[in-house]
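Please treat every number below as a calculation from the coordinates, not as lab data. Please read all numbers here as calculations on a predicted model, not as lab measurements. Cβ atoms are built from the backbone, for glycine too; each structure is taken alone.
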Structure 1
Amino acid sequence: MEKAILKTLIYADLFDYPLTIYEIHKWLIDKKVTLRQIEKTLGKLVQSKKCKMQSDYYFLKKKNGLISQRRRREEQSAKYLRKVRALSQILKIIPWIKLVGISGGLAVNNAGKTDDIDLFIITSKNRLWVSRLLALGLLSLTRQKRKVGEKGRRAAGKLCVNILLEEDKLEQANKDIFTAHEILQMKVLWQRGGIYEKYLEDNQWVFKYLPNWVGSIDTSLRGVKRRSNLGRISPKSRLPRSLRSLAMTSMENVARKFQLWYMQKPQGLERIEEGALYFHPEDCRLEILSQYQQNLKKIISP
């Protein structure tokens, strides 16, 4: 039990993120236990000075100033969340987008003043490229889309479409503690047809790493009802189904070729896969995993 709690604190420490007892229970690594068991063990860890407790937050003893930093980031995150919730509504116009969420630090209310806003999108099958093209176009109209090359304060609060997945390509290939956190931390802004539940079903492996996790998705997000076609880009017409399908396939192919031509050569650690796009110019996954393993060896004795 002590090792599981220390593992959880060590991982959170990589992001300078102190945890409450409830968060330790929710994000506990490798063990499925009760809150009462965690409370008892935390008392022993604090008493033995293996971790610190201050203002109901727990963290490794070597770190100071984390609580005030967390509170500042929570205030900043609240501003960003209000902004992205409003701006994400424009993407409902695109009928092939089935979910819009946020990932990264903002998903856990840990965004700094110079952070951008990472968007996570799930689309219908074979509608990835056309959905991305339309989404980027609509976000550009808001003047809040992060442009290529923007960094620091110029990128602060700007929207960046980082991950796009088709509805039949939801299972993640990288199965590790970092990816497990990214999947479960993703905050849903809106969805259609219960696709979020399918996303979790297709990534059941995450619960081997984080067996205590329980979602908190608002019941109002379990599906977006289509009340009217007014203002929507309709995928249907009076054309026969076969012609509609052919037209959409052609549109998808054109959108794909155009965007690949425009991007030319992907920058950084971007990945383009069949049915999945990952745009992370500064992907920190391998660095985080390496540092996590190093800190485990330093803090937890064999």
Structure 2
Amino acid sequence: MDARLQRRIQRYGWDKAAEFYEDGWQESLAPVQDRLLNLANAQPGETVLDIACGSGLVTFPLAEAVTTSGRVIATDLSAAMVAIVETRASGLGLAHVEAFRADAEALSGIENNSVDLVTCALGLMYFPDPEAALREMLRVLKPGGRIVCSVWGARKNCGWADIFPIVDARVNSAVCPMFFRLGTGETLAKEMADADVSEVVSDRLSVALPFDDGEHAADAAFLGGPVALAYNRFDAAEKAAARKDYLDSIAPFFTQKGYRIPGEFVVVYGRKAVAEAKLVKCRAFKDRPCNG
């Protein structure tokens, strides 16, 4: 698919999903976001870039960690998601949080070597060129700066994955044709290493995604997720049929406490390499690294 078309679909799709995203997914995504935040270990005074910030579920814990002595820059392709972050930051009086719409593969307006930490929570799967996004993350990072990204895991370990063929059977959504690629095996860790990220560490997390009932599970999938734009095009009969098919697909995961759908995430940490000190011959210290 043409990259510009894919970005447009993503942008308008997440604009549609923004209103429903937190109600559908906040509880389910908490374990992976907590793991990402722990690995990121944001510190007071740091400048952090949160890419694909969504409604700010990672942005605002980062803002608390860096304190008002630091700075959090939140970007997303969706104007509706950015508006949510801006409104919430203003309401909380968080002047050190700024949000704007940006393409993760071309972070114009963010200078080279200007941030201490880059996070990207469950965003890379949607980018037409995740490798370009990784290069941009490294460009804006200071030498030695950290990068932490999370993606959904392998398709076979995500019990909700039938949502894609259910929607595609009714309309060619073309949401993310390679959605599970980065979460399969060590693919994301390898992509980061290939992009010259150093000290790469990969962590795989298996969870049960909790949904109170069928309405909650279906609303999260169709209204608050990546197929929201396609679902919005369905007529009433198609919507009802798609919801039924989806609930049939997750029926094995219904419990006395509601649905507990298997989910898997991969979280990968790394650093931007620090240029090695050149071995130079100094008058006082022969054959020792120095800055001269």
Structure 3
Amino acid sequence: MIHITLSDGSLREYDQPLSVFEFAASIGAGLAKAAVAGRVDGVLVDCEFMIEADARVSIVTPQEPDGLEILRRSCALMLAVAIKQLYPKAQLQTGSALGDGFFYEFAFERLLNLADLAGIEARMKTLAATNHSIRRRKPISASTPAEKLLPYVLAGFECVSAGPHVPATRVLQAFALDHISGAAPQRIYGTCWSCEQELEDWRAPPHVIIISMDERQADYAQSVTEVLRRSGVRARADLRSEKVRHKIREHSQHVPYLVVIGEKEKAGGFVSVRSRTGEDFGRMDVDAVCDWLRSTGVAGI
């Protein structure tokens, strides 16, 4: 007999091993449909993971941060497959969730451009609509580190990626590609959300862009973005591996305020604030930025 403890403390008994998906289905069809992963004794696992012993289990959906990150990680995998289908000679390198979205890096014999980006996004939408399964090529155990790179198969293509991933592409509907950069390799960036309304909200013109100097500040920059959003500011983080001057020049054309984060800001727990016209407001802690933006009338608009 297997005893499974739910997140609310209730207990369920099963007479044989079952997958995370089967466990979700035993609770309700709606939960099984919404499930993108499971959490078994605190470890994130794929829906096909087999529960073979007593455990504390919860179902992960896109409505929580871990679930949204899994959507984005799976979108990166779907992007890799779309690139490979359209450009078989492309050499896939690495991809992951990043901030509000995802990226994938690859090398190809010619530079792709924005016109190519539209075709890749269209191919991704076809993959999503066809509802391909995403499966590990070989099973893992609960002791396998979550960050371990594993082979996943989607639409007949195998890509090495950190898991877990969504069980099928049908849940990957609210996404868009928005940038392509680099030369050798190139990198494509996109955003992904749990529903179309969230995607449309993200597309609204931001009041503030948070700019990271490089990817070492990505997590801190994203956390600052979330704090600003909770205070009522339309904030977006630019975590691309572009030169910071390029990002500042690009966003200064249409965003009222820029928040710049480098290693000093990250280490000190503050940010540097400037206007689109170049006026420097100095360094502030994040709560002070929220208060200052409220005083300008930005927050709550």
Among 1, 2, 3, which structure scores highest (criterion: FRET efficiency 1/(1 + (r/R0)^6) of positions 121 and 257 (r between Cβ atoms, R0 = 25 Å, to 0.05)) | 1
For the read-out volume of the Cα convex hull per residue in Å³, for residues 33-152 alone, a value of 123 was computed from one structure; give its label from 1, 2, 3.
-> 3
